[in-house]
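Multiple structures follow.
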Structure P
């Protein structure tokens, strides 16, 4: 498996979103690596991952990849952090492997009862339509939040140039996007949330800026996982992990410190 292993300190596995490629999270990786040992990778159905994807396993194929990454890095436990679709993988890991999940972080993650829109469900069965639709809708959904998160025009231009460069060097696959979208509806998130026992953080942006995943749905995990901490990343929407990565990293660091103290106090 091709793994990115960056930084030092408490280990955290950062799981990418529906794009499937870790490169889209590069700003978050760099910001987290100031405080943590960050382990990340492209999802196992991406050719660049170096792994074979077993479609019969569904979400468990991705959860198994996380465990394999921990093994490859010689880690017994780590904070499991997933971004958007990656949060569903993180949830599955924490539910199935509590002994290896020291904490769980769900960033802009589809809620336990969230489903893709009917038209997208139809399009997901026709990847040649789903992929172009996904790309075509992204600018209109994300333009406002990027402008607010990065108010300086030149900084915003640099960010957009970096995103275009990533799109060119780490191209998206319509068929894999569609396949991941279909997995969401098949995954019983309510049942798995009830099985999570580790400290959990739900991170979300401003409700009026996240036009991808409703914030009200994401925060429902707090009703299903006892003791869950919910935190808003101000002046962000769905992309807060990359538009304001230092803010994201600070929230994760503060949560990790409190989770560490809570665990030690409980043990005492």
Structure Q
């Protein structure tokens, strides 16, 4: 990270840093691995993107719904693998990115199909609404645009807090939604800030397309997921005791490699 910011002469990579130094440390350690996870996640999302594109070109919502659901189910395990890899980095879990990714498929593959289908359907509906705005003969009212952006922000909030729970803990969906509501109520302004940051990131990609598509293989999904998770990780750890359960799981295992699955209880 010394290429972009002044390197701390007293920096010790063996010690967990805090604040902005923690941000730099994580990027130095994991950025290349997360880029590779991002490429796999982008490839997993191509069926969803193709299905939504075909539905928009055919102007058919009846085509959109099944293709979005199917594409989302395909994409779900890939997205779970991305969240799992980033959260492993945040809690300094051992193991290579490839081993962790394959383990995530075994642990989270089936469980991520349903939320993936819902995610795909919502993405398809939002994309189709953008197409309807474009096709409309008259411009949309400010109220309509504001409602669209608000619903999009709510969708991003749910997505930000749901997937970490899926890859970390075995819970039913109702408990996860309950945790989202309680966490948002307790840390409202932090969660709101992270949500607005994601919305701004997404708007930049949409408004500057197609040029921003060139950044998708490099930054695409992993960077905003990492940035949003690091901003709320301390609070999530306080509420869900991620690090404590991780250390307890490691202490019970006979080898360090077993700790790669720690944290999912």
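Computing mean count of other Cβ atoms within 10 Å over residues 141-148 for each of P, Q, which one ends up highest? Numbers along the way, then the final one.
Numbers: P: 16.6; Q: 11.0.
The structure with the largest value is P.
State the single structure among P, Q that was used to calculate helix-only ellipticity at 222 nm (-39500 (n - 2.57) for each DSSP H run of 4 or more, over all residues; to 500), giving -15000. Intermediate values should be presented prior to the final figure.
Values: P: -15000; Q: -25500.
It must be structure P, since only it matches.
Work out the source of 16.9 here, i.e. which of P, Q gives that when mean count of other Cβ atoms within 10 Å over residues 21-28 is computed.
Numbers: P: 22.2; Q: 16.9.
Structure Q accounts for this read-out.
Identify the structure, out of P, Q, from whose coordinates volume of the Cα convex hull per residue in Å³ was calculated to give 144. All intermediate terms of the calculation are to be shown ahead of the outcome.
Numbers: P: 118; Q: 144.
Structure of origin is Q.
Read the figures in this text as sums done on the coordinates, not as results from a lab. This one's a predicted model, so the numbers in the text were calculated from it and none came from an experiment. Cβ atoms are built from the backbone, for glycine too; each structure is taken alone.
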